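J.: Got some structures for you, see below.
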Structure 1
Amino acid sequence: MHILDQLKERGFIAQVTFEDDLYKAMDKEPMTFYLGVDPTADSLHVGHFIPVLMSAHLQHAGHRPIILCGGGTAMVGDPSGKTELRQMMTKETIAQNAAAIQGQLSHFLDFGEGKAVMVNNADWLMKLNYVDFLRDIGSLFSVNRMLTAECYKKRLEVGLTFLEFNYMLMQSYDFLQLFKTHGCRLQIGGDDQWSNILAGADLIRRKEHEDAFALTCKLIMTADGKKMGKTEKGALWLDPARTSPYDFYQYWRNVQDADVERFLGLLTFLPMAEVRRLGALKDSAVNEAKRVLAFEITKMIHGEEEAKGAQDAAQALFAGGNDMESVPTFEVTAQALAEDSRLTTLLALCGLCASRGEARKMVQSGAVLIGETKITDIEYHVEPEQIGADGLLLRKGKKNYCRLMLAGR
C-alpha cells in the first residue's frame with residue numbers, strides 16, 4: 001500500500017496539494033520533506049504528536065525527514081491560532097530548547113548518517129539583508145491574499161504587528177532554502193499551518209518553476225471537537241520532568257470511548273487490523289483497548305520499563321493494591337507541614353488541584369480521599385505521623401493520585 005494511502009487509512013491527512021503529482025513523485029524516488037518545530041519550550045507536547053508521527057511513517061517508507069528548528073522564526077513568533085503577541089526569547093534559550101527537542105525526536109526518528117537531519121533556520125534568516133529580501137521574496141506575495149489566511153484572522157481582531165506579518169514570508173523562505181540546499185519538495189505540518197505551508201510551496205513553484213507540495217495532518221481533537229493535550233496541570237508534555245510517565249499513561253487510559261480507535265490509528269504503530277479489532281470492543285471490554293493505547297504511547301515516549309511501571313501502578317491502585325513506586329510523588333518537609341498542614345493546601349501543592357479554591361470545592365463535594373477514607377472537612381489537617389515510610393496516598397476522583405512523602409525520611 002502506498003504510504004499516502006497508509007496515512008489516509010490511519011486518519012492523518014487533512015489537506016494536500018497536487019495529490020496525483022505527489023503520488024507520482026514519491027513513487028519515482030524517495031521524497032525529502034520537512035517539518036518545522038518552533039523551540040518555544042525545552043520539550044515537545046502532545047500537540048506536536050501527529051506531524052512527528054507522520055514524519056516517522058514517511059521515514060519508515062523510505063522518505064527523508066528534515067526537522068527544521070525555528071531558531072530564526074522563534075525570534076518573531078508564529079501568529080497562527082494566537083490572540084496575542086508571543087513572548088520574545090533569547091538566542092541562548094532557543095539553542096537550549098532546540099538541543100532538548102532533538103533528543104526527544106530521536107524516540108521517533110532515525111538521525112543516523114544519511115537519515116533524518118536537523119537544521120536551524122537561524123543559520124540563514126539571521127544573515128538576510130532586509131532590502132534584498134523584500135525585493136526578491138516580498139515582491140511575490142500579495143498582501144490582500146495574505147490577509148485572508150487563517151493564521152492571521154484571530155490576530156487581526158485584536159491587532160496584528162508588522163513583526164508577525166513577516167512570519168509567512170520567513171517560513172516560505174525556509175521551504176525555498178531547503179529546496180535549494182537539500183532538494184526538499186514537501187512540507188508537512190498541522191492543519192493550522194496550511195496557509196503558511198501553501199505559501200512556501202507556491203513560492204518554489206513561482207520562483208524556481210519546480211514542483212513543491214504541501215501536506216497537513218489533522219489536529220488532535222476529541223470526538224466532541226475539543227483540543228487534546230490539556231490536563232489539570234497544564235499541557236501534556238513529553239518530558240518526564242514536566243509530565244510524569246504515570247500521569248502520561250493515565251491521560252490516555254482515560255480518553256473517551258469514542259476516541260479510542262481513532263487514537264490507536266494515529267498515535268501507535270499497531271497494524272490497522274489490530275486497531276480495528278480493539279476499536280470494535282464495546283462496554284467494559286473497551287478498557288482493554290484503552291490499556292493498549294496508554295501502554296503503546298507511553299512506551300514510545302518513555303520506554304517500555306516506564307510504561308510497564310505506570311501500567312502496574314495503575315492496575316495496583318484500581319485493584320486496591322499498594323504498589324505506588326510509579327505513582328506521582330510529592331515531597332513535603334516537616335517545616336512546611338508545621339506551617340500549613342491543611343489537606344486543601346497539600347492538594348494544591350502536589351498538583352492534584354489547580355488551586356486551594358478548587359481543592360476546597362473537591363473536598364466539599366466528597367471527591368477527595370486519603371487512602372480509602374473520604375474527607376469532606378475543608379479544615380482537615382494532615383499530621384506527620386500519617387505519612388508512613390511508603391507515603392500517604394491522596395486521591396481526587398477515581399483516577400487522579402499522588403503519593404505524599406515526608407522529605408528526609
Structure 2
Amino acid sequence: MKVKRSIEEINEKIKTGKAVVLTAEEVIGVVKDKGLEQTAASVDVVTTGTFGPMCSSGVFLNLGHPRPRMKLGEAFLNSVPAYAGLAAVDLYLGATAIPPTDPANRNYPGDFIYGGGHVIEDLVAGKEIRLEASSYGTDCYPLKRIETRFRLSEINEATLYNPRNAYQNYNVAVNSGEKTIYTYMGILKPGMGNANYSSAGQLSPLFNDPLLKTIGIGTRIFLGGGIGYVAWHGTQHNPSAARDEKGIPKGPAATLALTGDLKQMKPRWLRGLSFLGYGATLQVGVGIPIPILNEEIMGCCAVSDEEIFAPVVDYQSAYPFRESGNLGLVSYADLKSGSVTVQGKKIPTASLSSYAGAREIAANLKEWIEAGRFTLSVPAAPLPSVDAGISLNALPQRDPEKQEDK
C-alpha cells in the first residue's frame with residue numbers, strides 16, 4: 001500500500017498526541033529492520049539537526065531612541081563594528097565582524113578573537129553590551145555621540161537573520177603545502193597532516209531532503225534554541241551541483257537563509273567561536289522537521305553516512321579552484337571514523353561541526369513535536385530546485401573558478 005499523507009494531516013496527529021516522530025539517526029535502523037514501506041506507513045515526522053560554524057550569520061537590532069534622538073552613523077558593540085546604514089537606530093551585526101585593531105586583520109595567528117558571534121552569544125545570555133556610536137547630526141537627529149550599555153531584554157527587537165546556513169555538503173579541507181595555514185576550516189597542517197570537515201552528515205537537514213521537496217519558504221524550524229523559519233534560499237545556493245542517483249550532492253549545493261526572534265533563543269545553541277589566524281564566527285544550531293508525505297521522502301530520510309560523500313580540497317595549492325583542487329571523494333562514515341585515505345596517505349580527521357550537538361537538536365525537536373508544542377508549516381513557496389522544475393535562470397550562474405567560502 002502506497003503511503004500518501006499531507007502536512008495538515010500530520011499536524012492533526014501532533015495536536016492529538018498521536019504523531020510518530022523519529023530522528024534521522026533513529027530512522028536508519030528502523031528502515032533496515034522493517035523496510036521502507038512499513039516505516040513510511042508508521043512514521044509521520046523525521047527530525048534533523050546540525051550544529052556547526054556558520055559564518056554568514058548575524059542579527060538585526062533595533063535599539064530604541066535616546067534623548068535627544070540620534071541617527072547612528074558608526075557603531076560598535078563591545079568594540080565590534082556593527083553596520084548602521086539603515087534607519088536611525090537599526091543595526092546589523094555580522095557574526096564575523098571583529099574590532100579594527102584585532103591581530104587577525106594583520107594575518108597573524110594571534111590569540112582569542114572576540115567578534116560578532118561572541119556579541120550575539122552574550123546578548124542571548126543576557127549580558128550587558130557596551131554601545132559606542134557617533135553621528136554627523138541632523139535637525140531631527142541632533143545627538144552626535146553616545147556611550148551606553150544595554151541588555152537584550154531592554155531593546156525593542158532583535159532578529160537573527162542568517163543569509164547562508166545549513167550548507168548541503170561541504171569540503172574536506174587539507175593542506176599539501178610546506179607550512180601550516182590558518183583558515184575558516186581551522187588550522188591545516190602541512191603535508192596533508194590533517195583533514196577538517198564541517199557537517200553532521202546523516203543528521204544534517206538538507207541531506208534528508210536533498211531535492212527540497214518539503215523544505216521551502218516559511219518552513220518552521222528549530223533555530224538557535226527557539227523557533228525560526230526558512231526565509232529564502234541562501235546565498236551561494238547551488239541546487240544544480242553534481243549529485244548521485246539518489247539526489248545527494250557530491251559537494252557544496254543548496255543553502256538556506258534563516259530568521260527568528262533572538263529573544264527566544266539560547267546561548268547553548270548560538271556560540272561565538274574564535275579561529276586562530278582567521279577571525280570570529282558563530283556556531284548555530286539548526287533543526288528541521290521532515291514530514292513523511294510518501295515513501296520517496298522516507299527513503300531520503302534513511303540516508304546513512306556510508307552513502308554521503310564529500311570532496312577533499314587542497315586549501316594550499318588549489319582552493320578556491322575546486323575542479324583542479326579536488327583530491328577525490330570520501331564518505332562521512334570514513335570521516336567520522338577518525339581518518340581517511342587520500343592519494344594513498346592516511347590522514348587524521350576532525351569535525352568543526354558537533355555531531356553530539358546535532359543529535360541533541362534533533363532529539364529536542366522530536367520532543368517539541370511529540371508534546372504538541374511544535375507543528376509543521378506548509379511552505380509558502382518552494383525553493384529553487386532542479387527536481388521541483390523551478391527555473392534556475394533567476395539565480396546567479398555559478399562560476400567554479402570563483403571562491404565559495406563557508
Structure 3
Amino acid sequence: MIVQPKIRGFICTTAHPVGCAQHVQNQIDHVKKSGPIENGPKKVLVIGSSTGYGLSSRITAAWGSGASTIGVFFEKASDGRRTATAGYYNSAALELKAHADGLYAKSFNGDAFSTEIKEQVMKAIKEDLGQVDQVIYSLAAPRRVHPDTGKISKSVLRPVGQEYTNKSINMEAQQLEEVTLPPATDEEITQTVDVMGGEDWQIWTDMLEKNNLIADGALNVAYSYIGPEITKGVYRNGTIGKAKDHLEATARQLDERMRKFNGRALISVNKALVTQSSSAIPFIPLYFVLLSQVMKDKNIDEDTIMQIDRLYRKFLYAGDVIPVDDNGFIRLDDLELRPDVQEIVNANWDRLTQENLAELADLDGYHKDFLQLFGFGLKGVDYDADVDIEVKVPSLA
C-alpha cells in the first residue's frame with residue numbers, strides 16, 4: 001500500500017510504518033551520539049511508551065544506558081485495510097531495533113488503567129527482570145474506566161469558576177479565531193482528575209511494591225506541564241490544572257514511600273511540544289507556534305528526545321542529588337519559561353493578527369512536527385513506495 005497522510009481535524013488518520021521506524025531511528029541516533037549515560041537505569045518500566053515523552057524515555061533508557069525495557073500502551077494494529085496507529089508502528093520499530101542490538105524489550109498493548117494489564121506487567125517483571133530501577137509514568141488518555149468501580153470518566157479542558165475567552169487558531173485553515181470556553185461543572189472537574197490525576201500512578205506503584213518489584217535506588221517519575229501566564233486561565237487554573245495538582249500531590253506522597261528503597265518519586269515539568277493530545281487543546285497550539293518561533297530564533301528549541309536525553313543526563317543521573325525547584329519539581333521547561341523568551345512571546349501574542357500570523361508564528365514547523373508524529377515528512381523515506389502496513393510488534397505477535 002502507498003500510504004499518504006489523511007488529516008481530519010486535529011488527527012491524522014493514517015500512519016506510515018517506514019516513516020515511524022525512521023522517527024524512532026532518528027531518536028536512537030541522537031542518544032547514541034551523546035554517548036553512554038553513566039549510572040543510568042538498567043531495568044525500566046514505561047507506562048505510556050508509544051509516542052511523545054514516553055517513547056523518548058524508553059529509547060533513552062535503552063540506547064543510553066543499555067536498559068531492558070517494558071512498555072505499556074494502548075494502540076491499534078493494522079487490520080490489512082487501514083494502517084496501524086503511529087504508536088503501534090513506533091513500538092514495533094523500537095522492539096525490532098532493540099532486539100537487533102541485543103537489548104531486552106517487551107510490550108503490552110491494552111488499557112494501562114486496568115487491573116488485567118497491570119497484573120500481566122507485574123508477572124513479566126517478576127519473571128524476566130526481577131525488579132525495576134526506573135518507572136516512567138507518561139499516560140495521556142482522554143478517558144478512564146476505574147478498575148474497581150467501573151466508573152467511566154472523561155477528561156475535558158474547561159476553565160474553573162468562570163468562562164474563558166482568548167485567541168486561538170484553527171490549524172487546518174491557519175486562521176485566527178476567538179474561542180470562549182464555559183466553566184467546568186464539579187463533575188467535569190472530578191472526572192478530569194480521575195483520568196489525569198495521580199491515582200493510577202499510585203496504583204501502579206502500590207502493585208510494584210506489593211510484588212516486591214521495586215529495586216534499591218529506583219526512580220519513579222511522572223511527567224507534567226505548568227506553562228506560562230498566557231495559558232494559565234484555561235490550563236493551569238482549569239480542569240487540567242486541577243488534575244496536575246492531584247498528580248503533584250501524589251508525587252509528594254509517593255516520594256516518602258520510595259525513600260524506603262533509597263529511591264525517589266518525582267515530577268518532571270516538561271516544555272510545550274506538538275503532541276497528538278496537545279493538538280486538540282484550544283489556545284495551546286497558538287501559544288506553541290509563537291513559542292517555537294522564538295526558541296528557534298534563539299537556538300534553544302528542543303524536541304522530545306532532546307528533552308528526555310537532557311532529563312537523564314543533567315538531572316536524574318547527573319550525581320547524588322537530583323536538581324529540583326522549591327516545589328520539588330524537575331524543571332525541563334526552564335528554557336521555555338526564560339524571561340527573555342516569554343517577553344517576546346507575550347508581545348507577539350498581543351500584536352498578533354491574521355496579517356502577521358505567518359511572520360510571528362512557526363506554522364511550517366508545527367505542520368512538519370505534526371506530520372512526523374505519524375511518520376510523514378522524514379528524510380530518507382520514499383513515500384511513493386509500496387509498503388507493508390501489517391507490521392508486528394514482536395512480543396505481541
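J.: Quick check on the output: 71, 59, 39 is Cα extents along the principal axes in Å, derived from one of 1, 2, 3. Which one produced it?
T.: Structure 2 accounts for this read-out.
J.: Continuing with this model, one more query. With distance in nm of label points 7 Å out along Cα→Cβ at positions 114 and 194 coming out at 3.9, pick the structure among 1, 2, 3 it was computed from.
T.: 1
J.: Rank structures 1, 2, 3 by distance in nm of label points 7 Å out along Cα→Cβ at positions 306 and 338 and report only the one at the top, that is, the highest.
T.: Going through 1, 2, 3 one by one, distance in nm of label points 7 Å out along Cα→Cβ at positions 306 and 338 peaks for structure 1.
No lab work stands behind these numbers, since they all come straight from the coordinates. Just so it is clear, the model here is predicted, and its values are computed rather than measured. Cβ atoms are built from the backbone, for glycine too; each structure is taken alone.
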